[in-house]
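Scrolling down, you'll hit the structures one after another.
Taken together, the values in this text are just the output of simple stated rules run on the coordinates, not laboratory data. What you see is a predicted model, and the numbers here were worked out from it, not measured in a lab. Cβ atoms are built from the backbone, for glycine too; each structure is taken alone.
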Structure I
Amino acid sequence: MKKIIKKWWFWLIIISIIFSITILILILNKNNGVGTAGISVDEFNKIQIGMSQFEVDGIVDKLNEWNNDEIYEKCCEEISKSQQEHVYTYVYKYYGEKGGFAIITYAVDYSDGTFFEMPEVVKKEKVNLK
């Protein structure tokens with residue numbers, strides 16, 4: 001047994017097993033949701049077309065956990081943005097508390113020359129949100 005422990009390939013196998021288990025745990029945890037900082041079905045149902053992004057963030061981040069950048073990045077992700085004329089569209093993916101996610105599309109029209117308006121919800125959809 002002592003001869004095996006001294007072999008480099010033995011340690012390579014051990015480290016590979018530990019690394020594989022760690023990756024598996026991370027993948028499984030991602031599918032189980034992100035905890036209270038994520039969006040729930042109830043919160044999704046409270047979101048209405050025409051609400052500002054600020055209002056939506058207030059509904060989803062009820063415990064003010066998004067002040068921590070790591071938590072915010074784990075829970076919310078901008079997946080696209082586009083511009084047509086003076087209308088800007090932003091699409092965000094909000095990860096669920098217990099799994100799944102919600103896609104919220106925001107738009108804002110800056111044709112009047114002001115850039116102080118908040119984007120508003122124009123579309124929402126949920127995917128396996130639990």
Structure II
Amino acid sequence: MKEENGGWSPYLAGALSGVVGVLSVWVAGQYFGASTSFVRTAGMIEQLFGPERVAQMSYFVKVAPKIDWQWMFMVGIFLGAMIAALTSKSFRLQLLPDMWVARFGDRSGTRRAMTAFVGGAIAMFGARLADG
């Protein structure tokens with residue numbers, strides 16, 4: 001089921017994501033999540049430079065910085081999105097999305113980067129605050 005522009009139907013993609021989410025809990029007893037994977041990745045990177053520091057951090061004693069199912073899930077999301085974009089022939093590299101350029105102009109790359117960074121930081125803070 002494809003859209004006129006060659007992309008996937010958002011209804012089909014959303015329904016399939018929901019089914020996978022339910023199956024994840026039903027079969028594996030695990031909920032979808034991403035924020036812990038980013039923290040674990042930061043811990044793995046920090047281990048390259050100061051493993052003794054990571055070993056002493058109380059958070060990393062509780063949540064070891066390692067590659068687990070959730071980390072691989074994030075890799076799968078990236079690869080799945082790449083495959084979907086390539087198969088629908090909608091993949092393209094662009095600094096600024098068309099919608100952003102239409103609203104703010106094509107000379108607003110710094111503004112876009114700052115907005116994305118701040119928005120991501122707020123979302124990550126909220127997810128971590130909720131123990132996600």
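When volume of the Cα convex hull per residue in Å³ is computed across structures I, II, the figure 154 traces back to I. For structures I, II, which has the highest computed value of distance in nm of label points 7 Å out along Cα→Cβ at positions 62 and 94? The structure with the largest value is II.
Could you figure out which one of I, II the value 0.75 for FRET efficiency 1/(1 + (r/R0)^6) of positions 70 and 102 (r between Cβ atoms, R0 = 25 Å, to 0.05) was computed from?
I
Computing helix-only ellipticity at 222 nm (-39500 (n - 2.57) for each DSSP H run of 4 or more, over all residues; to 500) across structures I, II gives -20500 for structure II.
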